[in-house]
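Down below are the structures I want you to see.
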Structure I
Amino acid sequence: MFQQYTKEFAYNLKLSYPVILGMLGHTFVAFADNIMVGQLGTAELAAVSLGNSFVFIAMSLGIGFSTAITPLVAEADGAGDQAAGKKALKHGLVLCTLLGLSLFGIILLSRPLMYHMEQPPEVVELAMPYLELVAFSLVPLIIFQAFKQFSEGLSQTKYPMYATILANVVNVTLNYLFIFGSFGFPKLGIVGAAIGTLASRAIMVLYIWYLLKRKEKFKPYVTHFNFRAIEEKMIKKIISLGFPSALQMFFEVAIFTAAIWLSGVLGKNAQAANQIALNLSSMTFMVGMGLSVAAMVRVGNQKGLQNFKELKRIAESIFFLTFLLEVVFALLFLVGRYWFPTIYLDVDDIVNQADNTEVILIAAKLLLVAAFFQISDGLQVVVLGALRGLQDVKVPTLITFVAYWLIGFPISFYLGLYTDLTSTGIWIGLLSGLTASAVMLYLRFRFLTQKLITQ
């Protein structure tokens, strides 16, 4: 019975593991950055956190929008239509460049908001020059995303991974040199961290273009663009796919930002515990994201071939694989829920022993919820990928809005602030929203595939 699904596991993992490794690389760089900046002082670390909160929301919109390119390229590849694939990339590059520049401009204009966020004045002053450079790095990052989504649409997930690894090495190296002024380099503090980020993202986009250009199979796609021949129809098609995807990613980022805010209302220990649980969950979420790309690509290919029964079988094999992997992660969270938080804290610190003990206990409760949270979160993002492969984005966006903001957030708000559940209540709300999203998205997928099969 299960063999029809399990026989696809090897290829699905082959397709998704470069994406997973690339994303884990980003997580590692953020981790390394925080350690280095943390050596400068708490004000500097807070400034980076404040600056990144603006950039992260803008980034979610840019990355979400770029996902429109993958299903169009995958469909063209499945149908053997190279011209359509190149057209999708060309128009995607134009739109991603314009979006990157627009987001950069919006962030610059929104900088004064930092003075009205009740942040310490020294933190705001430090954050300003950092934010300017990191905001500009969105331009090469979103252009890179266009090439990345194109490459994944052709089932070539390794090239973005290579570019990401190189960028991560450059980022960490330059950060070390410019933050601390090592080996004769100027000591620039957090501005040095921003320079490292900007340079690495510029290198990342140049390197992926170079990798694709030197392969004969992909050279026709990525060279000799005629940017004067822009078709309104294709622009509208990418926007119609990309805008809802951007909104969907924004809704998800915003609900987790809201959870951070709610935890902050409860106090610093609750916020620290929330950050630990969130960081651990984001690591395992990368697996779901990788499998989501595999679902998007393979569903897009089968759509191009008009093989809808096979499309449904392949998609369900990825859902099943995701479920099994997330159950493993859930068990790890259950078993290690008291140990994992100790990685983040100095348990031998006598002065802060009471606070550290409280954080560990709160985090352990959150990881108990997160064990089940894993399964829902992984499944909903993978089903979402399959729906993007079908080029169905408007209804899923509505579903995620309802699930996150009409179901999840009210539960988080009430249980977190008005019951004794406090932090655990916030995460029960997140679990409720993600579970509702997973169920509704899967029903949507079943409905659409059944409709395609019987038509």
Structure II
Amino acid sequence: MNYFYSFFFLFLSILILIKPFVNGVIEKWVLESNHLKKVGLANLILGVACIYFGTQGEFWFERLWMVITFSLGILLVIRSLLILLFPTAIKKFVTFIINNYYKISIPLSLVMLYLSFFVVITDYIGPQKDISSCQSDQYVDLICGFKNPEDIVITPDEEYMFISEMGGVGPYVDIKPGYFALLNIENKSRIVPRISIEENIWGDPKCERGIKDEYGPHGIDLVQRNDGRFQLGVISHYPKESVEMFELKKIDGSWELFWRGCIDVPKNLYFNDISMKNNGNFYATHMYKRGITMNEWLINSILKKDSGYLVEWDKFGFNVISGSEGSGPNGIALDEKNNLIYISYNQSDKLTVFDLSTNSKISSSFVESPDNPYIKGDSVWMTSLDMQPNDAGDCAERVACSLPFSIYEFDKRTLDTLDKYTFSKTVFGLPTVAVPFNDKIYLGSFHSDRIGVIKKN
């Protein structure tokens, strides 16, 4: 709706400068008495409708587009009453406007132009809540002590969650090392897994890693290979752009990582997320050009231009998946049995089901700033940032942000919404992944010191 209002105000800013057109409309629908009553009634109906739709939602007063809709409704109702009750005065006022047309229309056009720009960069009406302390509330339980827990997978014994603690990704922040962590689901403790460097057997033989080299984990995925071993694929941004391969093994009751190879990412690619295949190959999302500036990123978010695509890697290299182009490809989840992959196009606000057999998009659903889809049974779980890019401007100085967000459960086949959880000013924010486990949903975040836990409906 923010983009609708952006184009709406932009259209009005241009239209009101076309004096002959506006005068023609005014003369026919305002100055002629037989049309004025119709205009008043139309304004009344439209105004009531705007008031109704603008107040639908628990936190409507925190969303800019809803407040605009509500305000327009109030203005339309007031205008309708003035037209219906004081038609003569309205005609005199309109005549005054015509006689001073550009003195009124030019400033009004500039206001409309400003509104057009404003609504497309911001949506949340603050202020934000201070949630720097680690205290759960009635909506979200917290498990603190983590650092940007961006992506989550469940270990094969279902006793732990393996977590990528992201160091950073451009253009939002400077690239720096991140960490791997395990969450003990029962006692909620954070565990640092041991990492051993072994022979490169799952990656590109040309890719090398030093024993003391750090990692910059981002998207991760865990599969059981055809040979029975558990393979963890990791998108890493530090100290270089690479895809790291690990074997996850339980040794003396503890899960450990054994490095089994890596793949250097070509300079024309900049990855976000990964989905592993059982044979050790994988899919990854190229989100946008490497080295993109924040201004370029913001412009692309507004215009929603295609910036990236899906790629597949095998032992022969990377191949672009035709038909997968979109604006800000982000998280992915592979349904290998049905040869389908779920792609989040973050900057175009949609979750798409992509058929790998035909290289075609077969269905989509609107989700604001979707991130990592998570497949569980016949459902796909998805996080949504209910805001615009500019709203997160002051989050850099905060431990965690209380910006509004939602969690969706979609039907895996149709992408129909099965359930939705909406939050605002709670103790968690900026979610990236929603992982259902038993009767709870575990939430990761790209900017937080905590994991959120909510109860299923």
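Read the figures in this text as sums done on the coordinates, not as results from a lab. Source: prediction; values computed, not measured. Cβ atoms are built from the backbone, for glycine too; each structure is taken alone.
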* Structure fact -> relative contact order in percent (Cα under 8 Å, 6 or more apart): greatest across I, II for structure I
* Structure fact -> Output 35, 29, 20 (semi-axes √(5λ) of the Cα gyration tensor in Å, calculated) maps, among I, II, to structure I
* Asked: Upon calculation of helix-only ellipticity at 222 nm (-39500 (n - 2.57) for each DSSP H run of 4 or more, over all residues; to 500) from the atomic coordinates, which of the structures I, II produces -28500?
  -> I
* Out of I, II, choose the structure whose coordinates give mean count of other Cβ atoms within 10 Å over residues 50-57 equal to 15.4 when calculated. => II
* Structure fact -> mean count of other Cβ atoms within 10 Å over residues 18-25: greatest across I, II for structure I
* Upon calculation of Rg and Dmax of the Cα atoms in Å, for residues 146-249 alone from the atomic coordinates, which of the structures I, II produces 17.9, 54? -> I
